[in-house]
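Please go over the structures that come below.
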Structure I
């Protein structure tokens, strides 16, 4: 999420930075800004909305001739998307301008301490807290480099930052933890950015910055240090052969595959600030004042509806709250019986889904409070909700949703744990195991994704000529079967239907023949024996089977796709990307327009 660029060189900085931000627009944003230094003063220009608004402001002022500065396109996390929350942010004394991607988890504690020291804050962001902490560090250290290190050693969370200071003209500092940052090495100029396209017209020489590293660039030099100790780090300069379009996709062929591979980070970002690592406890400050509902009505469409079905299982099991999952386009035209003490949970990636918004309106008319679960700060769902949880998935460009559902599952699992703990309905062993193992899922998934993709490529070639598919699952795997079928038909145009495996024999089994394959979720869980029996019924009619399963599972099918076994419900975070990858590789093999499938739009804002 967000785009950042820092420049130190020989060209006028403002037009170069703004053009760099334009090449990062694909990342999604809701405000933009640029800061340069001239005559010991920071020139700061910010605007809410798109870059055109920033261009308009810049056109009516005397743009600085400074040859160094920083720029930012913001995807809001803390604070609504208005100008005061746009980046860059200045410290209390207006001597430092900083841009920031990511989330500072302990910003509230740091802010409280800085307030006691006389600092004033002009925004609602966690980012402004960090720039003031660096300013405080400047009082205790000899150099800006040491001040940044001092501050970063105190923060928790994810960040990529870049900053300039009036006391050190011509220098840009940058650092990262769990948020992308690259450096571009030019002739008489150097760059830092969140992604390569920002500086690709000027240099193809790139240094990849790793977690815990701190960068110092000038027009003539660059240095990399360990952020905690300031020990120098040797780095390799690599030459990039991508074009701009490929660079926007991180070297991937499509945004969809890029977004599938971003899911480990998406899970980490959704967990950020929501798990107290010291107490091993889920904390949801967004709903701390809300009592767990007596009944929950989930309102959603498409992929978000499938996420809601998955969440229903866990919320009922752990929190003992009855859950109804409603298709928003149906719910809005019913006269539902909604009892006092119920809560409506509206799920939408964009926060602008028309049917979901209509469902919210109906639920409010019936006297229910609304909890929104969406990905876009300041969206209509966010504004219409009494409480809001942001999934922190970052911009999703491909029309077919992938990482958004992953973030929704993460948030719903956290809700189930949180409410279960509040009500005392979840046992300590289950709760502790879920919290502990959930934190390990990003690293496990990150290591497994390349092998998943290879297996998807193998299988898609065998079944690319199929005209129809069954997707079967039971329990928590049934919503995933629905999602797997949806993804395949969305982007490959192969007809696919998701079924609860036990329902297949009540009619659909009539369709099974050697040319009608089945994709089964046969994971090692309590329902596996039942799924296995259903698959025997498929094989008895000559149907071929692809089975997502785990090591040690006895299953005689045409194609076993082995996934690493993790604890209980967390297996969904392994199965979901596999289903997405099979759909992606099939569509790509068939030559379809993966990112822009026919007849579909990213945000469905009409009936």
Structure II
């Protein structure tokens, strides 16, 4: 972290010269080049909040970081072969150095950019990253906390709001770092500029405990809703993105659950089992959050399934930001359509439905996690299963409703409007083996397409990605369904069974999963999975795979569960089959197929070193106590 830490230390050394960044709210507006003294910067809530606002601009927008965007690096997604500059194909080859901009000639990744900035007037969505702005943000937090005594012209509520936001961001940025890199120094003071850094790496648990302390304190200081505060009335109705108690509790629980997980527990204690103490603390944190949402005190709830798409995109709604009241944590949304226009095209075959040559496809092995509508899993797609009702001759029939929402399979109508007569045969997805949608360079390599984040009209004929449709794509960092599933995992691990339950909360672990399934119209977890902890965990893992599919969770889930190097999670497959007759265009789920099978496209050859990303060599060479991750 040599360059990074040096920049952090040097930034704002003269605390008397502080730039109050431009705010998204009128009452916080400042000229971009305004410079004020420290007494002015921190003397009242308006000024101090202006200082704090820049932290929101340090949150990376992984959905819209480039013209096309890669954020799913597990067994869930595979890229077309026409291009290989994104992180995904590099990670597939074991090159985990690719997260660093030094190894990314296109600067297309969201974790590290060469020109990261909080206030780039040219293209803000392409100037955000995690590594640079995260450390920058931590430095800024510590500057703010060191100057809290200067906030004299403020009520106690205003002081709590400032301090709560600062503490949240310090915990949040550190958590984001340690989940990828393992234990790191926890920077909780303004580092002096005239001393050589000698901060040793902490264990994961040591760092997580410090993050938990900050997040817990933030949750105790912050309101459930800024609209209910006196300070928040200045921006009434526009406070959804401001850090609140629910966000702090959500990440407090997630920080504890990650600390409980086998990878993190192994790094800290040598045991590759779940840590029940951390799991219990995670369950308690999530229970506190869910009590607030279920009582109606906090305005967060699961969207009706008919509005499920609003978690991820809006279309024709005057540039409305996606998310609604299920989204718990999101960052600012810049240059909205400039990215959605390209992102919408990365999921469809070219030149059939759109242009562009970078395509991201759901792997067939991952689509298999979408079980049946009755809640049962599919054990083997080539074998009939009377218990679940799965039939390999009708593999798309009676599936989990989320399958039909997220996945385009053979025979699904993809074009709604008029098409040239010689292209009419492409109105319905030709995803059978050797079908016109199958093309390893610019089409589907797997026999499926991903439509979770785009409407069916997002193609060149319906022009659903055009400017007139104001399509906006933005995936939240955390949403309420994720909290239910994290609670289920934590409560089960803390108390040893599917009926594990945090004190003071009404739902057991299995109840929480069933809440999410009920929203989608899926059957409850079957009794056969409730008899043992491992049996229940198989359904926990599968439910996370389906409900949170392609939302950037899978790679870290496989890592923390110590499954990244294990077969079948190292495999990426395609589905192969022949059509058995004419298409049923009214209900493609009723189409019969022959010779259904899956074929391996690639196998990732990972070793234990791939559980942690490599740190930058320039940083680990700075001083002896800051060591590189094992194997790198």
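Please treat every number below as a calculation from the coordinates, not as lab data. What you are looking at is a predicted structure, and each value in this text was computed from that prediction instead of being measured. Cβ atoms are built from the backbone, for glycine too; each structure is taken alone.
Computed quantities for the displayed model
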item: Structures I, II, by distance in nm of label points 7 Å out along Cα→Cβ at positions 154 and 226: label with the highest value; result: I
item: Which of I, II leads on mean count of other Cβ atoms within 10 Å over residues 410-417, largest value; result: I
item: Cα extents along the principal axes in Å derived as 77, 55, 50 - corresponding label from I, II; result: II
item: Computed 11 for relative contact order in percent (Cα under 8 Å, 6 or more apart) - originating structure among I, II; result: I
item: Which of I, II leads on distance in nm of label points 7 Å out along Cα→Cβ at positions 42 and 210, largest value; result: I
item: When distance in nm of label points 7 Å out along Cα→Cβ at positions 98 and 514 is computed for each of I, II, the largest belongs to; result: I
item: Which of I, II leads on Kirkwood radius over Cα pairs in Å, for residues 114-369 alone, largest value; result: I
item: When distance in nm of label points 7 Å out along Cα→Cβ at positions 466 and 546 is computed for each of I, II, the largest belongs to; result: II
item: If mean count of other Cβ atoms within 10 Å over residues 266-273 is computed and equals 23.4, the structure in I, II; result: I
